[in-house]
Structure P
């Protein structure tokens with residue numbers, strides 16, 4: 001059976017976050033969306049649930065991380081090519097995201113990253129071969 005992943009992320013401005021991910025080329029699924037959250041379709045098996053902070057609090061008794069001063073997690077997404085990595089980072093920057101690093105080429109793997117408007121870190125990478133065994 002194929003597993004699906006639903007990442008739940010708190011967002012400060014739901015319409016702004018939806019627009020950001022649409023600018024990256026991802027679709028939304030209105031079947032799982034409401035005024036309190038939106039389902040962003042990354043792939044057939046990966047979905048991001050953008051939740052208003054009030055809705056997110058319904059899922060956990062813990063405080064929501066202040067991403068301006070702390071990292072809650074890093075999300076890594078495999079891309080089909082180096083060009084897709086570069087294209088997604090460029091779209092993220094154009095849509096209001098930021099980046100704190102430069103692309104890294106390790107030969108077998110190419111990576112770059114962006115931070116979405118709510119401070120969630122997204123690492124994008126393309127593996128062209130297995131790393132050398134040493």
Structure Q
């Protein structure tokens with residue numbers, strides 16, 4: 001089951017009829033996210049496979065996963081914020097069970113992202129799964 005934050009995004013998307021409005025929503029959601037500290041934008045946190053610059057900084061406290069992230073592309077920064085809504089607060093042992101493709105499919109993102117953006121999104125999800133598999 002998705003988090004309350006992600007469910008709120010799903011509900012908001014249902015009210016937005018136009019994809020331009022949905023893109024603006026994702027961009028604005030990313031703008032509202034606190035920027036990743038420059039000191040954390042290092043090779044170890046960089047996600048490869050994205051057309052833009054992307055950094056994900058994972059955090060595991062106890063058995064709960066969360067991450068912060070950033071990108072130099074506004075739409076990708078928004079996608080990071082959406083992924084944070086999906087994954088932050090999930091127990092480490094349950095992260096692998098999150099069907100990100102299905103959840104993001106509820107937003108219709110699978111049909112409206114460019115191939116490069118889709119590949120980058122998959123790379124971010126893979127990084128999250130790798131980090132949590134190592135932490136488990």
* If mean count of other Cβ atoms within 10 Å over residues 22-29 is computed to be 14.5, which of P, Q is the source? -> P
* Asked: Suppose you compute distance in nm of label points 7 Å out along Cα→Cβ at positions 30 and 54 for every structure in P, Q: which one lands on 2.3?
  -> P
* Asked: Here Rg/Rh (Cα atoms, Kirkwood Rh) was calculated and came to 0.94; which of the structures P, Q was it taken from?
  -> Q
* Asked: For which of P, Q does helix-only ellipticity at 222 nm (-39500 (n - 2.57) for each DSSP H run of 4 or more, over all residues; to 500), calculated from the coordinates, equal -6000?
  -> P
* Structure fact -> If you rank structures P, Q by relative contact order in percent (Cα under 8 Å, 6 or more apart), the highest one is Q
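FYI, it's all coordinate maths here, none of it is from the lab. Because the structure is predicted, anything quoted here is derived from the model rather than measured. Cβ atoms are built from the backbone, for glycine too; each structure is taken alone.
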